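Visitor: Following are the structures in question.
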Structure P
Amino acid sequence: MKLMAISLCLALLTGVVLRGRLHNLSSIHLRWTGLAIAGFALQWVSGPGTTIPLTCLYASFVLLTIFAIKNIQITGFAVILLGISMNFLVIGLNQGMPVARQALIASGQSDTLDDLINNPWPKHHLKTGDDTVGFLGDVIALPQPVGQAVSIGDFFTYGGVGIVIVAGMLGPAARREDEGEASDDAPTDEGAMQGAGG
């Protein structure tokens with residue numbers, strides 16, 4: 001959650017620095033947003049047992065994938081789709097997300113090691129040599145204040161969301177306004193001819 005919040009703040013700040021406008025975000029027309037909401041909600045299902053949480057996790061990624069595809073024409077969603085696909089692939093092949101021991105230690109989450117070893121969570125487990133495409137798991141350590149072990153797919157997903165926000169802030173409305181300002185500053189043909197004629 002910290003990484004998501006930081007990513008959103010950075011995206012908004014970047015948009016402002018690039019002279020984007022927050023109100024332009026209202027011009028982004030997302031399709032099938034209900035799928036995204038349902039997809040995120042399903043990722044919070046934690047029981048009972050292991051079958052139900054994993055099934056909900058798989059269903060979550062299916063919904064999020066469809067949502068990204070339906071909005072693929074919006075700048076940034078291709079990157080989001082790539083990130084979702086990476087995470088879905090590693091989770092699907094390994095029945096949960098592999099988490100690297102070193103990433104947990106380096107990110108200040110050593111206290112979760114015992115839980116992953118002795119009581120593996122349905123959706124996460126400690127990475128071993130038996131995991132397939134383990135490099136796509138949570139192997140990247142982000143130290144405090146973030147304090148998370150994240151995957152390459154996470155970076156693509158959050159990066160894609162950032163691109164959507166920045167591109168939205170710099171949307172057509174902003175470009176038309178900038179073009180209008182440029183045309184106002186430019187001399188008219190008549191003015192240019194009078195200037196040339198002295």
Structure Q
Amino acid sequence: MSGRFSAADYAAASLALRPRGPVWPDDPTSVQATTLAALSASLARSDADAVALLVDAFPFTTLDLLPEWEASLGLPDPCAGPSPTIGQRQAQVRARFIGGGGLSRSRYIAFAAALGFTITITVFSPFRVERNRIGDPLASDDWAFAWGVNVVTNFGGLSTDVLLCELQSVAPADTTVFILSSASGFAPSYRFNDARNSQYL
């Protein structure tokens with residue numbers, strides 16, 4: 001990444017700041033000028049590193065500071081497998097960074113979006129006489145603590161197994177999360193017809 005100023009800019013500034021007099025020649029090929037030009041390359045590198053640090057300090061664009069961001073957010077974890085790509089690691093950092101706090105549906109939808117998924121969430125409730133109808137699943141009380149994820153689109157390239165693992169890591173400990181339906185090309189962990197049976201809890 002380039003800095004705000006080039007080596008030539010720093011060399012010109014250094015030459016302009018010299019005192020005036022016969023021992024300070026304006027000749028660009030003089031020893032003084034060539035020495036300042038050589039030293040200016042180091043200043044240009046420091047400038048570029050400072051600009052890169054601003055990019056790396058932001059978790060959505062970090063590269064060189066990715067290990068530090070991962071350590072701060074409890075990563076890496078086994079969700080993305082033993083050898084995740086840089087893009088997968090960055091996606092996990094984004095998700096963990098914005099995914100903290102809250103138990104709302106919108107929080108988990110935003111968390112999935114940071115991983116590269118558009119999802120909807122289905123919640124369940126136990127079967128109740130006079131509230132449910134004939135044909136509704138005979139769900140036990142355990143289903144009050146279960147919620148299903150419908151993957152609408154996958155624009156990040158991660159598998160739904162990674163999504164499920166990440167959601168389980170941030171979901172309340174007393175709840176069960178599973179995939180109801182998935183975008184084309186990614187096999188869900190559960191199908192809705194199977195999930196009606198409480199043995200999957």
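Visitor: Assign the value 0.00, calculated as FRET efficiency 1/(1 + (r/R0)^6) of positions 16 and 104 (r between Cβ atoms, R0 = 30 Å, to 0.05), to the correct structure from P, Q. Before the final figure, lay out each step's value.
Guide: Working: P: 0.30; Q: 0.00.
Only structure Q yields this read-out.
Visitor: Using helix-only ellipticity at 222 nm (-39500 (n - 2.57) for each DSSP H run of 4 or more, over all residues; to 500) as the calculated read-out, with -18500 as its value, let me know the right label among P, Q. List each step's numbers first, then the result.
Guide: Numbers: P: -18500; Q: -12500.
Attributed to the structure labelled P.
Visitor: When you work out FRET efficiency 1/(1 + (r/R0)^6) of positions 8 and 152 (r between Cβ atoms, R0 = 30 Å, to 0.05) for each of the structures P, Q, which one comes out largest?
Guide: Comparing P, Q, the top value of FRET efficiency 1/(1 + (r/R0)^6) of positions 8 and 152 (r between Cβ atoms, R0 = 30 Å, to 0.05) belongs to P.
Visitor: Using volume of the Cα convex hull per residue in Å³ for the comparison, can you identify which of P, Q gives the largest number?
Guide: Details: P: 148; Q: 159.
Top value of volume of the Cα convex hull per residue in Å³ goes to structure Q.
Visitor: While we're on this one: Between P, Q, which one scores greatest on FRET efficiency 1/(1 + (r/R0)^6) of positions 24 and 160 (r between Cβ atoms, R0 = 35 Å, to 0.05)?
Guide: Numbers: P: 1.00; Q: 0.00.
Structure P comes out on top.
Visitor: Quick check on the output: 36, 13, 11 is semi-axes √(5λ) of the Cα gyration tensor in Å, for residues 56-135 alone, derived from one of P, Q. Which one produced it? Please report the intermediate quantities before stating the final value.
Guide: Numbers: P: 28, 14, 11; Q: 36, 13, 11.
Derived from the structure labelled Q.
Visitor: Which one of P, Q has relative contact order in percent (Cα under 8 Å, 6 or more apart), as calculated from the coordinates, equal to 14? Show your work: numbers first, answer last.
Guide: Working: P: 28; Q: 14.
Only structure Q yields this read-out.
All of the numbers you see were taken from the coordinates with simple rules; none came from a lab. Treat the numbers as computed from the prediction; the structure is a model and nothing was measured. Cβ atoms are built from the backbone, for glycine too; each structure is taken alone.
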